[in-house]
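In the part that follows, the structures are each spelled out as structure tokens.
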Structure 1
Amino acid sequence: MKKISIYNMLYIFIFASIMGWIIEGLWTLIKKGVLINHSAVAIGPFNFIYGICAVIFTILLYKYKDSSIIKLFLICFLVGTIYEYVSSFCIEHVLGFAPWDYSQKFLNINGRVSLLYSFCWGILGVLWFKFLEPKTMQLIEKINVNVGKKILIFLVIFLIFDVAFTFSALNRARNLEKGIVAQNSYERFLDKTFNKKYLKNMYNNRW
């Protein structure tokens, strides 16, 4: 297990969340020919699934980073699959829906994980340890610590606000579907901007 500072852990989480957003966007653009905002939150390009996974991989699997490609792939395949299953379960019980459903995919388990995407976790794990993690750490080390801490504090505060705002937008969109009219300017703002259409694009029409 790698000892990692909170400072580095948070930066890894943020960088990987952004990289995950890019990966998901490119995947659906290539696969479906459409642009989908795969962010976990309403504002900004942050896919927390990848951010959390990068932290888990770095902390738990760092000792395997110099293993053979096949061994590293299999370990990341297994850990990534378990992580995705647990994430799907937790998200469904917190938000009331699972933003992905693999029930039509080959060799899936309860629609939460499938062979194809488990394979992708294995590949991403190898890419993370062989290329992305070293580059990310080099980038973090280039940031002046005092400046880096200030940036991090701002980003953490922003993400906390973003999560709360996202829950508010989801709640308002659900109320609008029930026919509840906006009661104030804030709710009217949500109805015009971060509305049902916007959220469905974020959460694969499953919110």
Structure 2
Amino acid sequence: MSNPIDIEAIRAGNLKKLSGAVIDDADLSGCDLSNAKLAGATLSGCDLSRSNLNRAHLEGSNLVGANLAGADLRANLWGANLMQCDLTGADLRGANLRGANLMGAKLIGASLTGAFLSGATLIGANLKDSDIRGADLRGANLSESNLRSSDLSRADLQGATLTEANLEEANLQEANFTGASLVRTNLLCADLQGAITVGADLEGACVTGTVLA
């Protein structure tokens, strides 16, 4: 877009067709951006905390360093760049995050139930106390991520990389770790009842106090 972006129109909920727009460092906190067209948009450094982005189209968008704490992100974020974003307490239930970059993102207490994260990058992400039940994490890279006390029950982690990840006290009941890398992973006091670990690499993993069926 060559024309200046009308931030006030966005804040008022009157401007939602913003595909490819550049809106860096804007204060869009608490905005209604439900169903907004933001594919390929640049929103790096924006304050989108508590914003409603339900059903928004954010495919391939750039949200590096954005504040999305408490936001409703039940949206299409396929291939989006969310590196270093603050997603504390965000609602990502059923969100499409396939191939998204969440490296170093803060997802403490976030809801990712049923989210699609296959092929996503979550290296060094903080997912402490998050709800990831039934999520699709096939082939995702969660190396060095913090998943302490998270609920990953029934999550699909086939072929995922969890090298040196922290899964202490995590709920991993009925999760599928087929072919996953759990090298040097911290599984201290984790609950693995009913989990599938066929072909998983557990070399050097800490399994002290782990609950197994």
When distance in nm of label points 7 Å out along Cα→Cβ at positions 137 and 169 is computed for each of 1, 2, the largest belongs to:
1
Working back from -500 (helix-only ellipticity at 222 nm (-39500 (n - 2.57) for each DSSP H run of 4 or more, over all residues; to 500), computed), options 1, 2, answer is structure 2
For mean count of other Cβ atoms within 10 Å over residues 97-104, the calculated result is 23.4, so let me know which of 1, 2 that is.
2
Calculated from one of 1, 2, distance in nm of label points 7 Å out along Cα→Cβ at positions 33 and 185 reads 4.4, and the structure in question is 1
Note: percent of Cα pairs over 28 Å apart at 28, derived from one of structures 1, 2, originates from structure 2
Quick check for you: by mean count of other Cβ atoms within 10 Å over residues 57-64, which of 1, 2 is greatest?
2
Relative contact order in percent (Cα under 8 Å, 6 or more apart) gets 23 when computed on, of labels 1, 2, structure 1
The value 2.6 for distance in nm of label points 7 Å out along Cα→Cβ at positions 25 and 177, derived from one of 1, 2, belongs to structure 1
Identity of the structure behind 12.6, 39 (criterion: Rg and Dmax of the Cα atoms in Å, for residues 17-64 alone, calculated), options 1, 2
1
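FYI, it's all coordinate maths here, none of it is from the lab. Computed from a predicted structure; not experimentally measured. Cβ atoms are built from the backbone, for glycine too; each structure is taken alone.
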